Structure P
Amino acid sequence: MRAAGGEGGRGRAVTRSEVVGRIVARRVVAILRCEEAARVGAEVIEGGVDVVEVPLGVPGALAAISSLSSSFPSALVGAGTVMTAADAAAALDAGARFLLSPVLRPEVVAAAHAHDAAAVPGAFTPTEIDACMRAGADLVKLFPADRLTPADLRVLLAALPDAKLLPTGGITAANAAEWLDAGAIAVGVGGALTREPERAGELLTAVAG
């Protein structure tokens, strides 16, 4: 497996638990949903946001994952919109160390864990979040977060205190801290960052704990 994070560099693949720890420590995942994911990803990583997700639906997604993993061995590169076991295999082979999905697909969770990578399925309701946790999710992507508020997140966590939630959708530097203060383990930031990757520093300041 490709090394892609931490001080281990290329000499050692990052383990599943290390991936989770890295996401929790960084508090933000950059979602590279854009036409030039490799170029924008490089700018984002160079700007200091070194945990990035390349959605499989963007042009050249697998090549972007491979390029970013190779060019930035201390960064953590994952794949998004992973819907099938075949998607998972292709993303992991390209170098992804975590797999995000908008919904729960148990076969994707299993594929990630078989390669000691982290699985982050998506959910919206308490029942869906619980199903993800029971399926072995390392984190749960709360999506679409722009249909909820940080107050809603507090209510969810009051009912499911063991849930490790990563809100995604509508998160910006202006509201990221509110979600983290409400109990999010980290936040996923897409368009607000990919449109202006040079402002990655502002996002880092916003999420600094």
Structure Q
Amino acid sequence: MVATVAELLADYRPQGWRERRDLARIRRLTETEPDPWLRSTPLHLTASALVVHPDSRQTLLRWHLRQQAWLQVGGHADPGELDPVAIATREAAEETGLADLAPWPDASVWHVVIVPVPAGRGEPAHQHADIRFVLATWSPGAVSSESADAPLRWLSFSEAMQLTSEANLRESLTRLARRLPDHPRRTRPAPGTASSASAGEGTGRPA
């Protein structure tokens, strides 16, 4: 059965005053907007995901040209879509080329946050009410960016924390790092693959 955003958030427990504030706004959005996913509204829902390879304890970030930042994958609902987990999974698969993505450790909401989005591509500045999940892959070498201006990088959590400029993503990563095993079960990528310093270099792949 497809769970609506309101159902997913009914028992969600926010962590900290910022998330409590954002959660209250998102709940109001779902109660007052006929279609809270409609991207023409100044505040609308999005669904995103932290993609993780549990065996190597690494996570995947994507360069977002519009935001000029390394962020998680995900985005908007297509017309008729209502299931946040399915939306996040579809978007993640499209952006990474990974066909085996599945919710990890389950399909629970991981983090909710309202983020500003700058004007661009014919759209005014607006806000995303982002519902975040965690998706795991067991085929990290199959990763493939959807375009040259949207490179992907496999990173350790410390590398990802340093690379992203967004405090809200660092919070998402911190929560995920606490849930994963303390040590990877496989070897890390060879030097120069997942941890190269310059933005836009090739895709790092866990071994």
Supply the structure label, taken from P, Q, corresponding to distance in nm of label points 7 Å out along Cα→Cβ at positions 44 and 124 with the calculated value 1.4. Q
For structures P, Q, calculate relative contact order in percent (Cα under 8 Å, 6 or more apart) and state which one comes out highest. Q
Name the one structure among P, Q that mean count of other Cβ atoms within 10 Å over residues 140-147 of 20.9 was derived from. P
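Starting from the value -12000: which structure in P, Q was helix-only ellipticity at 222 nm (-39500 (n - 2.57) for each DSSP H run of 4 or more, over all residues; to 500) calculated from?
Details: P: -12000; Q: -8000.
Of the structures listed, the value fits P.
Can you spot which of P, Q the value -0.32, -1.33 was calculated from, given it is log10 I(q)/I(0) by the Debye sum over Cα atoms at q = 0.09, 0.18 Å⁻¹? Please report the intermediate quantities before stating the final value.
Numbers: P: -0.28, -1.25; Q: -0.32, -1.33.
Attributed to the structure labelled Q.
Rule-based calculations on the coordinates, nothing more; no lab input. What you are looking at is a predicted structure, and each value in this text was computed from that prediction instead of being measured. Cβ atoms are built from the backbone, for glycine too; each structure is taken alone.
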